[in-house]
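Please find the structures below.
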Structure P
């Protein structure tokens, strides 16, 4: 769902930067009050895992499209919405600047569409109410069921919000080639399927964490206290770190070559025998502006592994290197920001 600069007017792009920046500022302020130092390694490794997970496009059968996880629900369930949102900013900024994934002018919109809904709407309106409810009764099995339900429902709903925001932003940008109704009719159903798959992936990861170290999950602390931890915190962090490396450096080679949901809606997949959908020209679509040209020039100079590959070389090694380097960069930057900002330091109580 990474938007290109051509899909936004500069005024709309600037508005989305302000919106995402405001939420980031509020998140930073709130995290100053946090005193959970165990979040430091958890934030680093889960952010790296989401970066790696976003590299894997999974095929949506019968459509000619593919999807990839966003990760906001996963991060907010483990870190809380504020830390999850900041982690997503790190992921999306690194993807944009160093891998040319998503436009630089569109970064504020991409943060809003892919991070805000999953982290805040998903957490406060779906994750917390469901996990704290009495769905499925009492006990460990019931709590596991609520975690799975919240993961799937949350990913489906928040991806619908994100997809609709993409349509709304392009409409406000005045891109007449993308009629509002037709674009909605393409974007919402395909992201319903993409959200279902992400929900299953998110449920699998969170179920592993629940079985291994239940107190790491938000809003289950009261019930988790009575549940034994099967693995140490170090072991859970190590397993997730290895998983990030395996996914980013290995499984990413198996990613679907079909266009993702947004690209599929815009350009179709006629060469594989599927519909043309909006039928836009991939080399000439949307809007052009000086702001977009400037952003594109900056992005071209900073992206050393464009499209997760070596420049002018499509060897699979480039994808592997991109997955490993990108995951390490995300983990390192997340840690540095936390340490520099003083987040998650254990406060001294008098």
Structure Q
């Protein structure tokens, strides 16, 4: 979904999940490009972190954020890379949002990049990717693709670690409930790809005139959708991000990005097979663009006015930072949570 955010460079913040609630933010000097907006982040290991953003910028750290290598992708100096997936320190996929939409891959640590997907179409706008091993999926805003007048969420997939991508068949593409429903490209965290054992293929969330969570089955008879209780009804509002705890519990955050300090209906949770949603007793402190499940009952969420965490499955949230962030990710061994924020800031939460 096309919208304007505050200019965001990078703020990476590490939080050991065992830390107490009296943690403090320590800012680090990283030489990150301060005039760039970073919204993509992927953590391959506790040490390997990649970020991507506007003006063709990509960053990589191989020592848990202590030092960084910054690069601008050649011939894409004006491109906004809103999502990234890292396989290891040398291999990563980046997603360019706008028309033409491009996906690029590097296998040499970002020295060179190869275009592995390119598509030109009126209204084309990619929003997010997710991977499960070598299998990946990418989703974009709704497009008119045939004479029916329907708008289809544009979906492509890969089964070779992003070396090649295929557009799914038209009859398998989900359609919108209204012309004014779309997807926010805020943090690359609004789609989740299931493993082969699940009856579902993927799940994604939307915003705008209506805000849904869509479960797309490997067999279309398993398709389900639920209207979320998150603030919606206008182009700037809806669900921006979802998280899964691996045990059929889903968490969503959002709100209205034009009203970042409004906490009303900014969070909700549900079980996969339950139509009912649970709201927070104490919600996050405003609009939130990203939510991540850490472990057990712990959740973290961030937005342009700060960061909140919950230790009780999202029922109660406590603000841990007034510094705005766009995206947060958890390292594979749950040792750190990393955040991307504004103007080149990089920091760490400490006791």
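Values quoted throughout were computed directly from the atomic coordinates according to the rules given, and no laboratory measurement underlies them. Quick caveat, the model's predicted, so the values are computed rather than measured. Cβ atoms are built from the backbone, for glycine too; each structure is taken alone.
Quick rundown of the values:
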item	result
Comparison of P, Q by Kirkwood radius over Cα pairs in Å, for residues 204-283 alone - largest value held by	P
Parent structure of the calculated result -19500, given that helix-only ellipticity at 222 nm (-39500 (n - 2.57) for each DSSP H run of 4 or more, over all residues; to 500) is the read-out and P, Q the choices	P
Source structure (of P, Q) for distance in nm of label points 7 Å out along Cα→Cβ at positions 108 and 300, computed value 2.4	P
Relative contact order in percent (Cα under 8 Å, 6 or more apart) derived as 19 - corresponding label from P, Q	Q
Distance in nm of label points 7 Å out along Cα→Cβ at positions 188 and 212 - highest-scoring structure of P, Q	P
For P(r) over Cα pairs in 10 Å bins from 0, in percent computed as 6, 25, 35, 24, 9, 2, 0, the structure of P, Q it came from	P
